[in-house]
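Each in structure tokens, the structures are laid out below.
Here, each number is a calculation from the coordinates, and none is a lab measurement. Quick caveat: nothing in here was measured; it's all calculated off a predicted structure. Cβ atoms are built from the backbone, for glycine too; each structure is taken alone.
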Structure P
Amino acid sequence: MADTSDLEGLLRNLQVEEIDTCLFVGKSPRLPKRVFGGQVLAQALNAAVRTVEQDDRHPHSMHAYFLRPGDPSRKIVYEVDPIRDGRSFTTRRVVAKQNGRAIFNTSISFQVAEEGPAHQFDMPDAPDPESLESDHEYWERLAKETGELNMVRSHAIDRRSVNRRDMMNPAEDTRVPENQVWFKASGDLPDDPQLHQTLLAYMSDMTLIGVALHPHPYSTRMPNMQFASLDHAIWFHQPLRADEWLLYQQDSPAAMAARGFCRGSFYTRDGRLVASTTQEALIRPV
């Protein structure tokens, strides 16, 4: 059973502190050595949401660029620009800074609930998450077998790969650039739809970059490769709950010029497509 205090700590971490009108600060855990991109996505979304006074509109898209590595030992300042408040759409721009320099920027669009034509791709087949080994269980088992350290430092997110790649021997496990991972928060969350969106933004940066490496003899654990998220986009299609299982269907249509392009789709267990993502990441041999 996961320790729910990890989830409580994560939720506190993603809740930025307002220090002035449209100005917020966020903190980071000590590890990893660079601020996790999903944390900055989630904190920026939290800052933007709190500048939108209308309760009838929610985020529907987020487009972001990662500009510089974040230092976890320093607070991150989030400056929100209330660029537009329209009749049905609201737009916010957010710049995250450390040491007076931008490390991240994003635009977030909000919309009132409306009716219109609707369709979606069907959810792909996948085994039930209960039948799969969690990341924590996998790394603990690997630690006993090989002496490798457990890579899962937090149990806040329960993550279960459908067809786990051999990260230690990637040259012996090349495959098509596709992936499926089940995600959910390790505990119950309150009924705040934007909290669930914030947590999905955090989760959306997990595992995506690795899909671009599947056809190649590399993994994100290799010291002779440099990895970094360059840009990231999220579209929220329907209401969702981050404390219920979500299937993250991922693929990578292309990798070239030391960049990998990846796409993702979040489905509920009953087949609703609730969010889509894209990301381009640096995958540079060094």
Structure Q
Amino acid sequence: MDRLLSMAVFVATVDKGSLSAAAEVFNISPPMAGKHIRQLEERLGARLLTRTTRRQSLTEPGRLYLEQCRLILDQVQAAESGAAQLRSTAKGKLRINAPVSLGTVVLAPALTRFLELQPEVQVELILNDRVVDIIDEGFDLAFRIGKLTDSALVARRLGDYRVMICAAPAYLRRHGTPRHPDELSEHQCLGFTHWSKKGGWALGRSETPARGWPVSRFQSNNSLALRMAALEGFGIVMQHAAMLADDVAAGRLVELLPAYCPPPRQVHMVYPRDRQPLPKLSRFLEFALAEFGPDKG
């Protein structure tokens, strides 16, 4: 038998004053109500109620057990109410994973606007450039750049991820301005660790494949660190266009080789399958599609 149901029958028997009245509450027969209480008594090894033809009364173990039953049933009801509320209202913590450059420059500012719209939602944004296991690592949602491999996840298409190649004016004064990808072998190309594992800079229309580049004296797994190194005039950086655009507009960096940049890559939101996603996730999906959907360029 369901122990929680047996507890509820016991509490109702005490509150209503009889087994028959408790049975009506749960739409069961009085003998079945009595069976629920007997099962509790057998499990506890103690009588809970003393019954005569005219009245029933609690035993001492029964009084103690009644208090605990009330507490347990109240906690269960509170837990169920909380879960139901999560299903009806956008609230709770939303854990999001994203690549560093995309998360820092594009996603973080948008998240502040989302939080203003959803005052009962909290966001934890974790940024790194590895492919996380959403379920094992407890994420509600992740942003992925490039080809998707995990078909077990739901994917929603967003806009494109475009890169720029840039260097500081001071660097170009010292080392010259490359006009063709083949000339980059003579330059200090700042190395992004995640790209080097895939073969380096893959630039278009180059007579010499770029997969041997760069052998850089400065490598990092963090795009922000590479941007700072470029701003210091140490080398040429290739990173997310949104991260470098303000520096180019302000003259701190100069865009190079725009015709040879790798083609834009698709960006997706991915999340575990759920027939009824929690409102906190549904609201964010709607928001993100409005902010970054394919039609947003």
Legend entry - Top of P, Q by relative contact order in percent (Cα under 8 Å, 6 or more apart), largest first: Q
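Between P, Q, which one scores greatest on mean projected area of the Cα convex hull in nm²? Don't skip to the answer; put the middle values down first.
Values: P: 15.7; Q: 22.6.
For this comparison of mean projected area of the Cα convex hull in nm², the top structure is Q.
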Inset, instruction - For helix-only ellipticity at 222 nm (-39500 (n - 2.57) for each DSSP H run of 4 or more, over all residues; to 500), the calculated result is -12500, so let me know which of P, Q that is. - result: Q
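Taking 4.7 as the value of distance in nm of label points 7 Å out along Cα→Cβ at positions 6 and 270 derived from one of the structures shown (P, Q), identify that structure. Walk me through the numbers on the way to the answer.
Details: P: 2.9; Q: 4.7.
Going label by label, the one that fits is Q.
Suppose you compute semi-axes √(5λ) of the Cα gyration tensor in Å, for residues 182-221 alone for every structure in P, Q: which one lands on 17, 12, 6? Walk me through the intermediate numbers first.
On the way: P: 30, 10, 6; Q: 17, 12, 6.
It traces back to Q.
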Legend entry - Value 13.6, calculated as mean count of other Cβ atoms within 10 Å over residues 38-45, assigned to which of P, Q: Q
